[in-house]
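In the part that follows, the structures are each spelled out as structure tokens.
Laboratory data are not the source of any read-out in this text; all were calculated from the coordinates shown. Note that the structure is a prediction, hence the values are computed from the model and not measured.
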Structure P
Amino acid sequence: MSTEQRIIDKLKAGFTPTQLFVENESHMHNVAPGSESHFKVTIVSDAFVGKRLLACHRMVNEVLAQELANDIHALAIHTYSEDKWQGVTQIPNSPNCMGGSAR
């Protein structure tokens, strides 16, 4: 199973999202063709109601802990409750990858 599919399966199981977008952004970085190391996740779930952004990101990180430890170099996370999602007109772009350096 691909890393992308594992991410999708785990997020669906962990959050029962009303919206879920998982984008493999590896092609935008200096990695081998077909790589699965850079992702952007946009997820809408009732699990995020009343929670601060940092808490929501930590929840996603916990669900994807194995992938973050072994497969994923970069993960952009955008979490929304259904109410907050209604006001979204554009999902933010991911930041440029620094290649793991401290530049």
Structure Q
Amino acid sequence: MPDSAAETLSCAGLLKVLADETRLAVVQQLLDGPKHVGEMNASLGVEQSLLSHHLKVLREAGLVTSRRDGKAVLYSLVPEFEAARRGKAINLGCCLIAFE
């Protein structure tokens, strides 16, 4: 993963970020493709401010990216992880995380 924030985090650092149930659920949802905050909020059933916090942590870790889509924000896995994923799993470089 060239020059990404995730490259600067150790394997343990990435796993620590993903150890939170909500953040792991967000990543799992993004395996199916980009999602708006409202979509994720509806399916996860968490406060929007809490979801925003988790998305910020995932962005800072270099796991997800965001872009404006009109008035909404669209989130997706960073291209490095999108390209490295296999089915319902993502390759962090240090390990493979599989979802059922």
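When Cα Rg over 2.2 N^0.38 Å is worked out for each of P, Q, structure P gives the greatest result.
When helix-only ellipticity at 222 nm (-39500 (n - 2.57) for each DSSP H run of 4 or more, over all residues; to 500) is computed for each of P, Q, the one that comes out at -9000 is P.
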